[in-house]
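Following are the structures in question.
Every number in this text was worked out from the coordinates using simple rules, so none of it is lab data. Because the structure is predicted, anything quoted here is derived from the model rather than measured. Cβ atoms are built from the backbone, for glycine too; each structure is taken alone.
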Structure P
Amino acid sequence: MTEKIGRHSRFYAVRVQLEAMAVAPGPRGWFLEFLVFGFKQGWACLFGGLMLALLLGTHFFWPEGAPLHRYDAITIGAVLIQLGMLMFRLETPKEALVILIFHIVGTVMELFKTAAGSWQYPEASLLHIGAVPLFSGFMYAAVGSYIARVWRIFDFRYTHYPPMWTSYVLAAAIYINFFAHHWLPDIRWLLFAATALLFWRCQIWFRPLHLHRRMPLLVGWGLVALFIWFAENIGTFARAWTYPSQNHGWHMVGVEKLGSWYLLMIISFVLVSLVQRPKGLDA
């Protein structure tokens with residue numbers, strides 16, 4: 001067991017112990033399963049949670065006139081978080097690879113979107129590319145980190161998953177539309193329809209404790225998109241970035257952004273599937 005645990009994250013040993021517990025059926029067992037579900041979700045959100053804490057902490061406590069720009073401090077802090085998680089085996093090298101991929105994909109999108117005026121970074125920084133501070137890529141990486149970790153921790157399985165190539169084409173079309181809609185008609189409603197057509201039968205099976213439970217994958221994506229929208233409101237409140245309508249004061253990000261986050265969830269999910277291939281129930 002020690003050798004096997006050594007190849008996994010530090011949480012692996014805890015998860016093995018939790019899943020080995022004998023639980024009697026009934027309300028007490030369901031409550032315990034719910035607690036373990038929450039604990040696993042919290043562990044999967046570790047990178048994103050630390051990033052949000054970093055944004056809020058520097059927003060409230062970073063001193064004016066400090067020799068180091070706040071945005072640069074966030075970038076350095078994000079790198080230290082990443083190194084610390086690897087050093088203390090809080091994430092696996094495969095998950096770190098996912099974070100790197102998301103950092104690159106997210107930074108490319110940020111460069112384009114800030115140039116188009118979709119949002120802006122109102123503070124100064126030295127560690128940046130164009131108008132984009134380098135910590136911005138870590139915000140996308142937090143989404144990738146969550147999906148990669150929750151996929152492993154809950155032992156995801158799938159039924160009626162569409163052919164892999166169709167998901168690649170869909171994700172590519174969504175990514176292109178994020179750029180192209182600035183010049184061409186926005187086809188997001190067609191993309192939503194294509195998503196529903198491909199995945200309406202797909203069920204995701206996840207294991208909180210002993211048994212696999214199921215949920216329509218389309219619903220699961222929607223729930224994650226909702227929590228990303230909550231996190232985005234925290235990020236804009238901390239002035240990590242702002243939308244043009246927030247120049248004269250913070251207000252909540254409109255619920256219409258949920259659609260954008262839903263589409264980004266699909267891209268994120270497909271990118272993770274390149275590293276962690278979807279398995280069936282009998283795998």
Structure Q
Amino acid sequence: MTPPIISAQHLLSLLSQPELILVDARTSPNPKGTFEQGHLENARFVDPNKGLADIKENLANGGRHPLPEVQDFCKVLGKLGITPESHVVVYDDQNGANAAARMWWMLRALGHEKVQVLEGGIQAGQKAGIPMTIVAGEVREVSSYPARSWKLGIATMEEVEKAAWDKEKLIVDVRSEERYRGDHEPIDLIAGHIPGAENIPLTENMDGRGNFLSPEKLREKYGELLGDFSNKNIIVHCGSGVSACHTLLALDYAGLGIPKLYVGSWSEWSRNEKPIGKSL
């Protein structure tokens with residue numbers, strides 16, 4: 001099975017392979033403009049807000065970054081030239097904590113195995129000597145990706161509400177300690193956390209230098225934190241269902257599999273008059 005993370009040096013050695021598709025998934029107020037100002041050579045652009053989400057007017061319906069319908073995402077993949085045979089490498093500029101891990105998860109959720117996140121993001125690619133350019137990579141569009149459903153676990157708000165009071169279920173909140181405690185909330189309307197959720201900030205997946213901890217260290221860390229809970233009984237969430245994928249990526253990298261994702265996350269929960277937990 002393809003490891004979920006690839007180093008910039010390894011990517012550099014693969015750039016001439018015809019099945020390789022490099023995707024720029026950086027998030028900004030103007031993702032397309034950011035891409036056009038400079039990106040890794042031969043990268044293709046995906047808009048995290050339009051290609052990787054279906055944002056609703058009412059954020060109480062699915063949160064800030066709901067998943068698109070499967071058929072719509074499959075059309076996006078076709079426009080990127082991605083087929084089941086493609087080797088996809090996705091990068092962002094936040095160590096995978098943003099849309100790169102989200103796209104990785106979405107492809108894996110369709111059953112696509114050969115997809116990886118570039119460790120260290122665009123910065124690592126530049127440092128390794130991958131050229132930057134303002135010219136968009138050539139894309140040969142193909143038909144929609146042949147998939148009909150999400151194959152990884154997805155938790156609904158109703159399932160999370162039941163799990164909050166079930167000692168046989170574990171809810172993991174990957175936001176910062178300050179947001180979890182309810183000290184402040186910089187994005188959503190209400191501060192706090194889902195009652196019963198355990199806080200394991202996604203920053204703990206990293207070594208402080210922009211790299212993931214080794215699979216061995218991640219396995220040891222999460223083996224202790226998650227205990228005997230099986231993946232079907234673990235639900236991971238963040239603020240909007242994007243950065244939670246960073247922890248799902250880390251767990252898969254550690255060889256622990258991929259638990260359920262609560263896509264709506266805090267942005268949906270906090271807008272639906274659900275119980276709010278705060279730490280003193």
Structure R
Amino acid sequence: MNITPLTVQHLLDAMTTQMRVIGALVLRETMTRYGEYKIGFLWAFIEPMLLVIVISAIFTGMGTQIPGGMPVATFMVTGFVPYTIFRDTMQQLQGAIQSNHSLMAFPQVTTFDVIVARALLELAVLMVVFAIMLLGAGALGYDIRVEDPLKVFAACGLLSITGLGMGFIFASLSPILPSSRQVVNQVLGRPLFLGSGLFYTAETLPTWLREWLLFNPLLHMIELVRSAYFVEFESQHGSWSYATFWAFAILAMGLLVHQALRRRAIVGL
């Protein structure tokens with residue numbers, strides 16, 4: 001197949017059009033979710049902030065020591081907020097096709113576009129939440145020095161990619177099998193919340209339990225976030241290769257499921 005300048009130009013034009021569509025969808029999602037109430041954006045802070053405050057108070061009251069001397073507040077922030085990037089991306093994408101069904105009448109808008117737009121908005125919002133919560137911890141006197149900011153962002157990116165892959169799967173299944181939402185919220189939700197290292201590090205677990213939980217790529221990603229954030233902590237168990245493999249494998253699976261079911265997902269609404 002010969003690639004001519006005309007073919008390249010068509011590809012560039014198509015990519016430009018898709019980027020414009022996704023950008024417009026991000027703005028629409030922003031106005032829909034946060035535009036009605038002026039304090040709507042603040043709701044993104046409430047759950048992680050309350051969890052951090054409550055768990056930090058419990059740990060402090062019990063005299064629980066965080067491994068490596070990590071401050072308890074920033075230890076919790078670097079667990080809860082990165083995990084929320086995965087969880088909220090997965091959950092918010094479930095309804096992406098349904099809530100944008102009317103836009104499917106426009107040939108430029110595809111189910112892929114509405115899912116990616118919602119994922120980009122979720123990542124942007126939660127990264128801002130992450131930064132503001134860390135700055136808030138700094139204002140309260142906690143040390144917020146970041147050892148390797150690029151690796152922190154990369155590990156959060158892997159969590160977002162994993163959530164995107166899961167989101168593609170359940171966004172495609174949800175219009176066909178509405179009960180699939182219960183799988184995400186109940187069957188997957190609590191085990192992943194407890195098994196992803198939000199309250200602990202892998203090193204503190206009994207060996208037999210650690211061997212099982214390390215099959216969970218989210219535990220690796222949380223370990224990598226903390227390892228890149230804290231100067232005093234270096235994870236012996238978080239693996240970049242394992243986390244990256246599973247993030248992109250789940251994304252590939254999500255794209256395959258979406259490609260197979262996208263037409264049925266639209267018809268099933």
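Could you tell me which structure in P, Q, R was used to calculate mean count of other Cβ atoms within 10 Å over residues 103-110 as 12.9? Derived from R, not from the others.
Figure out for me which of the structures P, Q, R the number 2.2 belongs to, where distance in nm of label points 7 Å out along Cα→Cβ at positions 55 and 223 was derived from the coordinates.
Label of the source structure: P.
Looking at structures P, Q, R, which one was semi-axes √(5λ) of the Cα gyration tensor in Å calculated from, given that it came out as 35, 20, 19? Here the read-out was taken from R. Using the calculated result -20500 for helix-only ellipticity at 222 nm (-39500 (n - 2.57) for each DSSP H run of 4 or more, over all residues; to 500), pick out the matching structure from P, Q, R. Only structure P yields this read-out. Between structures P, Q, R, the calculation of FRET efficiency 1/(1 + (r/R0)^6) of positions 119 and 167 (r between Cβ atoms, R0 = 25 Å, to 0.05) yields its largest number for R.
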